[in-house]
Structure 1
């Protein structure tokens with residue numbers, strides 16, 4: 001199992017998070033303004049997926065980079081008291097956003113991280129009504145900023 005959390009950032013961190021594009025960053029900053037007190041901190045650009053190289057191969061920077069690119073990338077994991085939010089930040093959210101969150105959840109469970117309480121959270125600037133209905137059915141929390 002490959003899970004690379006990286007550095008944990010405080011909720012006060014206001015620069016563009018690693019892996020975020022400009023549009024995602026605007027949405028993210030708007031979200032932080034509304035709910036930041038609930039969080040202890042965040043991990044950004046979290047890599048999750050099947051190991052693709054051996055421990056020895058990981059010493060090779062090119063092979064390590066190829067593995068990092070092949071792994072799934074969770075935009076952010078927010079740490080609240082006893083809960084982890086698996087967060088997808090998306091401009092104009094649609095069904096693909098749900099697919100990504102379902103993939104993250106499946107890998108989270110596959111690798112035995114189920115002892116950690118979690119929620120699926122979609123932060124967006126727009127979501128169409130059909131996708132919104134699907135998120136409610138699936139139990140995904142949507143924050144429209």
Structure 2
């Protein structure tokens with residue numbers, strides 16, 4: 001099964017993240033999760049996604065000093081929450097404040113995806129804005 005949604009695909013998504021969403025309970029959300037991962041990783045070949053505990057952090061580079069531009073919380077198989085480092089002017093009706101236990105320094109906009117939700121068309125654009133914003137901070 002092919003999940004690539006862009007020129008880089010999800011080849012930089014760590015195996016622990018794939019393992020986390022591989023169970024039957026994730027059947028309804030797996031494709032959406034992988035599509036969002038593909039969009040987040042697709043902005044550059046220098047992007048990586050690694051499962052930490054309950055979230056996958058998306059970084060520029062893959063060292064312990066790498067900067068985070070997005071994260072996806074995968075606490076359970078009923079939904080996942082995406083956090084992005086976006087400027088205030090980015091608006092969307094699905095954006096919320098960080099949910100309890102789902103915040104990360106520098107991430108400013110959050111969206112929760114349920115099985116019945118469509119991935120917003122702007123997701124790829126948001127990924128690029130978040131990536132470029134953090135990249136700009138690095139100088």
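A few points about this structure:
- Structures 1, 2, by distance in nm of label points 7 Å out along Cα→Cβ at positions 69 and 125: label with the highest value: 1
- Structure responsible for 12.7, with Kirkwood radius over Cα pairs in Å, for residues 45-116 alone calculated and labels 1, 2 on offer: 2
- Parent structure of the calculated result -7000, given that helix-only ellipticity at 222 nm (-39500 (n - 2.57) for each DSSP H run of 4 or more, over all residues; to 500) is the read-out and 1, 2 the choices: 2
- Structures 1, 2, by distance in nm of label points 7 Å out along Cα→Cβ at positions 21 and 93: label with the highest value: 2
- Answer label among 1, 2 for the case where P(r) over Cα pairs in 10 Å bins from 0, in percent, calculated from the coordinates, equals 11, 41, 35, 12, 2: 1
Only the coordinates and a few stated rules stand behind these numbers; no lab work does. All values derive from a computational prediction rather than experimental measurement. Cβ atoms are built from the backbone, for glycine too; each structure is taken alone.
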